[in-house]
Each structure stands twice: as C-alpha cells, then as structure tokens.
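What follows is a group of structures, each given as structure tokens.
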Structure P
Amino acid sequence: MKLKEILECVDGKLVWGESHLEDEVKRGFASDLMSDVLTILEDDIILITGLSNNQSIRTAEMSDISNILLVRNKRPSQNMIDMAKELDISLSYTPYSLFKASGLLFAKGLKPVY
C-alpha cells in the first residue's frame, strides 16, 4: 500500500514529505511506547502513534522508519517538522484514534508487524 493510499484511507493530511507519497508501505506498527518500536526488525513500515514530539522522530530514525502517522488530530511542532526534514521522514496526521486508524488500515490490507 502506498503512503498516499494510507492517507486517503484515514483522512490523513501530509505535513511534510511529499516525496514519500509513492513509498510502498508493507506493514504498520501502532504504539505510543517508543521502546516497543525499537524492537522492530521489519522494513517498509509506517509508525502510527499519538506521541507528537521529537522522541518519535528519533526512534523512527534509529528503526529505519521513513513514515510517521500521528493520530487523534495531533499536529507536529515546527521543531518536529524541522527534524523530520533533516532526517527525510514523512509526517502526517489523522483525526482518528490509534485504534480506528489501525483498524481501517488493517481492513484495507496493511499487514501488522506482529
């Protein structure tokens, strides 16, 4: 599933990372605990989280994740956007909860990491 399809599915808005819209995303991982994210050994995933701060960007960088979807209508700060630009990580948000966004994406065929 391409990032642009993911955003359509969850009524998501891209904040930064237009070059990632054609990224092929094979799996999704939903968590607010960044220590759980660090256990992922998969490629081509999207991080779905409610943690809207620099910690999620740093964790994505360490886990080789290039796409982050924030839930519950949380918007990234300018500092977070600047860091995402520097590290080439796309940032998007959706008005939906973590549960609803994950469920919609699963129903459309996005596979879970576990």
Structure Q
Amino acid sequence: MKTTKRMEKDVAVISLSGKLMGGPDAESVRQIVRETLEEGARKIVIDISGVSWVNSTGLGILIAGHVTAANAGARLKLTGVSARIRQIFMVTKLHTVFDTCESVEEALESFSS
C-alpha cells in the first residue's frame, strides 16, 4: 500500500494505491489521516482509484478514517471507487456511510458548493 498526500486549496487529498488490507496498511492510513487532521484540515478526500483490492480489514481501515474525521469535525469523501469495491459497499451497506464522488475534481467542487 502506497499513500500520498497533497493540498488543493483547503482540501487534503490522500491517494491510496495497491491492496488495502491489514497490518502495516492500517497503520499507514490511520497515521496519514491523523496527521492531516492535526495539521488542521477539515475537508479530506481519499482517492482509492489506485486500490486494486480491499478485504474486510481494509473496509475497517476506511471506516476508521471516516469515524476519526467525523469525530474531529471534518468531512471526508471517497473518490475513485471501482465497480468491484462499489459492489462490496452495496453488499455491506457502506454506500450509506461514505460520501463518494466519481473523481477528485468532483469531490473538490462538492466541497465548495
């Protein structure tokens, strides 16, 4: 799992790529979300277009990021959700939890409207 972060005005964009599973992946995502919040960001986009696979632990990682952001008063949106991951979200009802956008650009626009 590779993570990168960049700022687009007042929105932190965190990009994930690879397989989102447990172990070091969990800590890496937790850490980048926590650091982003500590830096004062209250609008966060997590782009998972580069994620090829997510297991149940990976879903837990995304949920933890969502809860951490919400508890800090931040808004978090997911982008780049593949058809496979979208299907997992539908089966697990997580599509009702996550605010998703097709692209980072769409998410950025939705924050400003």
Structure R
Amino acid sequence: MKVMCPICGQPALQTNTIWGMRNDCCGLWSWGGKKLVDAATHEARKAAHAAFDPLWRSGTLSRSEAYRHLRQVRNISEKSCHMAMMSKEMAAKVPAAVDKIKAGLNNVAA
C-alpha cells in the first residue's frame, strides 16, 4: 500500500527495516501503512501511550474498557480514539484525560 505525502502529494519512500516497513517523505515518517506525521506528533503519541497504557496493562481495566473511558472523557468517536489516529494536539490531551479516568475510578472504589 502506497502512503502519500500530505506536503508534496508524492508517494513516500518505503524502506524495509528489521522493525517493518518505514515510509519517509518531506521530513515526515510512519511505520506500516499509517499516515505520515512529524516528529512532534510521534512524541505526543508516545507520551499519550506512556500515560494511557498502564490503565489496561495493570489489569485495572481491560484495554477496551480503558479506550471506552478515554472516548467518554475526551468526547471522541471510537474511530478517532486510537493513538495512531490522533493529531499531536489530541494526543497531548490524553495524559490529562487519564488523570480524570483514574480520579473517577478512585471515587468508585472509595
């Protein structure tokens, strides 16, 4: 699958690496068939995962329950509620949303 560059409109250069297919163009990159994004977006998504993933990896919630809570707190659709689909602005709001989810869980447990 060709990944198109949102800047120049050309297909991204695809490189097969030991981690999978990497797409590069105009200073943007992605893995697999995902949209090309800049470094700031990649960093925001990493930070979002770092805040969000412990909710379900700890066993406190299932992964689907954690995403359901995130959708409710952020008021976003199921389709948009995946880190790989988020803009850097939306991903940057995930840690605060996780804090609200944790606070809600603590209130229920109390």
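Upon calculation of distance in nm of label points 7 Å out along Cα→Cβ at positions 17 and 65 from the atomic coordinates, which of the structures P, Q, R produces 0.9?
This figure was derived from P.
To which of P, Q, R does the computed value 18, 15, 14 (semi-axes √(5λ) of the Cα gyration tensor in Å) belong?
This value belongs to structure P.
Of the structures labelled P, Q, R, one was used to calculate distance in nm of label points 7 Å out along Cα→Cβ at positions 25 and 57, giving 1.9. Name it.
Label of the source structure: P.
Quick check on the output: 20 is relative contact order in percent (Cα under 8 Å, 6 or more apart), derived from one of P, Q, R. Which one produced it? Walk me through the numbers on the way to the answer.
Details: P: 33; Q: 26; R: 20.
Source structure for this number: R.
Rule-based calculations on the coordinates, nothing more; no lab input. Please read these numbers as outputs of a predicted model, since none were measured by experiment. Cβ atoms are built from the backbone, for glycine too; each structure is taken alone.
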